[in-house]
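A.B. asks: Multiple structures follow.
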Structure P
Amino acid sequence: MTGPTGNQDPDSISRERVLATAVVIGRAGSRGLPGKNALRVGGIPMIARSVGHAVSAATVGRVLCSTDGDEIAEAASRAGAELVRRPRELANDHATVDSAVRHAIIASGDEARFVVILYGNIPVRPHDLVDRAVEMLVSTSADSVQSYSPVGKHHPFWTCRVDDEARVAAWEPNRIHRRQDLPPAFIPDGGVLAVTRDSLFRVDCDDPHAFLGVDRRGIRNPAGSVVDVDDEIDLLVAEAMIARESDASPEGTGGS
């Protein structure tokens, strides 16, 4: 993985006139936080924030929203997305992200070489994250670029197994007791996923991540810069971060 800045030329995309298509995904069903994609965060529907991030990206030329929910569709449309109604079989708990995105690309007749996937339940992400991902995808000729955040205190070296009799065993045996001695470890944070069209349409029933291709790159985000809302606590964190950014912004608009 490379750091946030990297060695990329910020004008590389404009010179090549390469624009990606963004697909914002958000289904109506949610077990952890019912209706989360349409919930208002900082006064704006959550799905609309992700659509807004795509619309404002310099490297994105078209924004689609794949959903089966009427309320989500209305909010996404108002934010500037073209709607693609997701069929029922791609809107259940077993449907995969890549299958929904492939459907959106085919149904819309889109032919972009690069596709950005944004989750509708992530209202907070760095303002330049989408552009950084597309720029890296193009400049490295990789198959995919995904964003990652540090695991922090939930490092694999400090996770454990607890069996049915309450016996504890280290997940990965080690002798590290100080946080500063832990080797760097990162987790996909959901902030952005950019893939080539060829990789997106690479389907392997035995490999659910085949659409990420062979050459997979990662962008490191600062800890806490992406908020993935799956429950009420996540929602409270997102609200607090958006409020803080709004207070810090001269125009009161914030950066997420």
Structure Q
Amino acid sequence: MTAPPTLLEIEQATLSAVPAPILAFDGPFVVRRFLGGTGRANAACGLDPRPDPDLPARIARIEAFYAQAGQVCRFRSTALDPQGLAGLLQARGYTARDESQVITGPLAGFARPDPDARILAGPEPDWMEVVATAEHQSEARRAEKARMAELLGVPAAWVLLMVAGKPAASAFVTAQGRCAGLFDLAVRPEFRRGGLGQRVMAAAGAWAMSQGADWAYAQVSCANAASLAMNAGLGLREQYRYIYWLKRG
């Protein structure tokens, strides 16, 4: 079994998998903006943990980037943050929230095709309807998902699992080199507790292996015990965590 991808490899793959049409680079940060939906597409992400003497000025510029669009300034924080970022943000009135685990594991441990899985080239209406049954699916998030196909620069598939001819479970998967990103897992309420989550993830993993990927990653809230347990059953374990820093008020 090969070694897991590095933190930097996963963070770069995540930036590709969750695109944003507006972005800028400022020193160690990539700063992205979309419609204010998902945090990943509407946050500043640090990619270099070395000391940065210009960090206070960068933070002010990043705040202006979001203020001009009327958006809350948000930093997605990992071990790749420049040194001292957390302290500076706290001093400026930011609070930490939404701690999540990045879980990883070899695709060979769970990926398999499923005859009931449809592999779609975009977020078709049936897929969007299933995703809408998941938590935290705001109007802005749904609008961002509807536009992803036109913005993606890496291979991707929208996976829809059918049960008795009805759309029952969904996943979104990308492949960037050896990294397979697994997102948008949802199971319609009437089909839950039947193992469909693992099945749709397995089908998504099989597609990613066909694209040359060998290692999966997913991002799950630390508060979502059910999803963490389901993914543990697939062999996905915590590799690192991230939080968001949001400015109060």
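A.B. asks: For which of the structures P, Q does the calculation of relative contact order in percent (Cα under 8 Å, 6 or more apart) return 27?
C.D. replies: Q
A.B. asks: Additional query: Among P, Q, considering only mean projected area of the Cα convex hull in nm², which has the greatest calculated value?
C.D. replies: P
A.B. asks: Now for a separate question. Hey, distance in nm of label points 7 Å out along Cα→Cβ at positions 97 and 233 derived from one of P, Q reads 3.2; which structure?
C.D. replies: Structure Q accounts for this read-out.
Only the coordinates and a few stated rules stand behind these numbers; no lab work does. Just so it is clear, the model here is predicted, and its values are computed rather than measured. Cβ atoms are built from the backbone, for glycine too; each structure is taken alone.
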